Each structure stands twice: as structure tokens, then as C-alpha cells.
Structure 1
Amino acid sequence: MKITIGSDHGAVELKEEVKKVLAEFDGVEVKDVGTFGKESVDYPDIAEKVCADVVSGESERGIVLCGTGLGISIAANKIKGIRCALCNDVYSAKKSREHNNANVLAMGGRVLGFGPAGEIVRAWLTTEFEGGRHERRVNKIMALENK
């Protein structure tokens, strides 16, 4: 599985820790689209880069990070084809995959510690979409993009 990851300056440290967690999984390839330092960057630009890879199929999933996770998740969800879930706990991460088939995970570098963030990533990465009645609901969500 290929995952594209990106963060603004508010979550560079968290991005590096998340990449270590992703390295625990055989067969996971990570593409890092930045940022790579503490200099201020605009999170919508990072969201656009990550989500472009997901929408094009270059990556199966994406992970976006900013200070709170809020702004970058809002930006990601403006991109057609993206279902980005802002997760601050393992339960939400699992449900975002099982029920919503989230293809992008958002977290906040100033909100989560490295340990909890790692557990969220592990849960999100290993949880599959349940389909069934949830498929109908996801299709309705995606249809909203065309209204």
C-alpha cells in the first residue's frame, strides 16, 4: 500500500513519528510531500498535494497533519473524491474506516502526543471498510459533491 503524507509547520515532528509507525508495516510505501522544516507554510497547499495523489490513484491513502488537524482536514474534504477523517482517538479511527471508508486521516501535531497518534495510525491502517449498509451511505456522501 502506498500512502502519501504531508504536514504544515505545526506538525513536522508528528509527521516524522508517524513515518516511523508506517515503517512497522511490510508493504507500506510512504511518499512525503513536506513540509520539512519549521518555516511557516499554508496547510491547504499540503492537503492539495496529498489528496491529489489519493484521487489520482498514485496512493491508496493519505495522512495530513497540521497544528490541530482541523484546517487541513477541512481543506482535504474540499477535494472531490476525498473522505478525510480528523481522528483524536482509536475508536474514531476504526469507525472512519469501517463505516466511512476514509481515504485520508487527519491529526493535529499540537493536540496529540506521539504515542496516541501512533495507535490511531495503526488502527486506521489495519481496519477495513465493512461495506453493506455503509456502502450506501458512503455513496450518498460522495453524491453530495455533485450537487
Structure 2
Amino acid sequence: MKSSSPEQGNSTVIANRAFTVEWGECDPLGIIFYPTYFRWIDASSHVLFGLVGHDMRSLRATFGLEGPVIVDAGARFMRPVSYGDEIEASAWVGVWNEKTFRVEHRFACGGEPVCSGHELRAWAMPDEASPTGIKAAAIPDAFKSLFQN
């Protein structure tokens, strides 16, 4: 879905999705197990990339990169959710830097915020001279423009 608001910064592409909290995503008390949010954050980023026509394979094929790898992630938990709760998730690119971009995430239940999160992703290109085999590179304008109207 494409829309915009001041909170979304300079990105006009926003991935919105809804899902139900599953029993296996909860701790023994039936409350969401916090690592589940990080799985949802990653999944929402992939939905966002899909909205602009790319999955990880096509990003590699089109841009030759190893991936927009996560170099930082965080979350703020506002209230618990539980098995059976309906979640509304939103993700968008909030900030573009030369070699990184920050994907913002918001989760709500019944219209009330339950979690906010972020991922800082680096544009990772192959580098045979590196022990990791990757290096950060400038993000192409062609990729950035996919997130604008």
C-alpha cells in the first residue's frame, strides 16, 4: 500500500499487513515472546521489498548485492499481546543514508500501539578481499526511487 504521513519520513511506500498471534509465538503464560517481534520485523521488511518488486533473489540479480544486511535492530515494547490477538503491522523506510537505510516498524492491537521497532540495513556488496566476503557500498538511486511515488 502506498501512502504517506510525516512519521514515514521521505518514503511513500508502506507495507501494511494484519495477522493473528499464534500460540507458538507466546511464552508459557500466553504472552508474546519478545523475539517474535524481531521475526515479525524481518518479515515486514520483506513484504516492504516485495511492494517495490523485489525479493532477496531479485535484489541480488538486479543490483548484484549480497543483501540489505541488518547492522542494528531494536524494539520498544509498550504493552503485551497474547494468543489470538489481531495485530496490524506497518513498515517503511524512514531514513536514507549513503550506505544504510533505516526501516521503521509499528505494531498495533485494536488500534493501540503495542511495539515500535527499527532495522538499520547496510547495502552489502560482494568483496573477495574481505574476511566476511562483503562490504558496504553506496545505495543506488534506482533502489531509493522505488520507495517514492
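Rule-based calculations on the coordinates, nothing more; no lab input. Given the structure is predicted, the values throughout are model-derived calculations rather than measurements. Cβ atoms are built from the backbone, for glycine too; each structure is taken alone.
Each of the structures 1, 2 was assessed by mean count of other Cβ atoms within 10 Å over residues 69-76; the largest value belongs to 1. Among candidates 1, 2, the computation of mean count of other Cβ atoms within 10 Å over residues 13-20 that gave 18.2 used structure 1. Quick check on the output: 2.3 is distance in nm of label points 7 Å out along Cα→Cβ at positions 77 and 109, derived from one of 1, 2. Which one produced it? Derived from 1, not from the others. To test your reading of the models, identify which of 1, 2 gives 16.3, 50 for Rg and Dmax of the Cα atoms in Å when calculated. Derived from 2, not from the others.
So helix-only ellipticity at 222 nm (-39500 (n - 2.57) for each DSSP H run of 4 or more, over all residues; to 500), computed for just one structure, reads -5500; which one of 1, 2 is that? This value belongs to structure 2.
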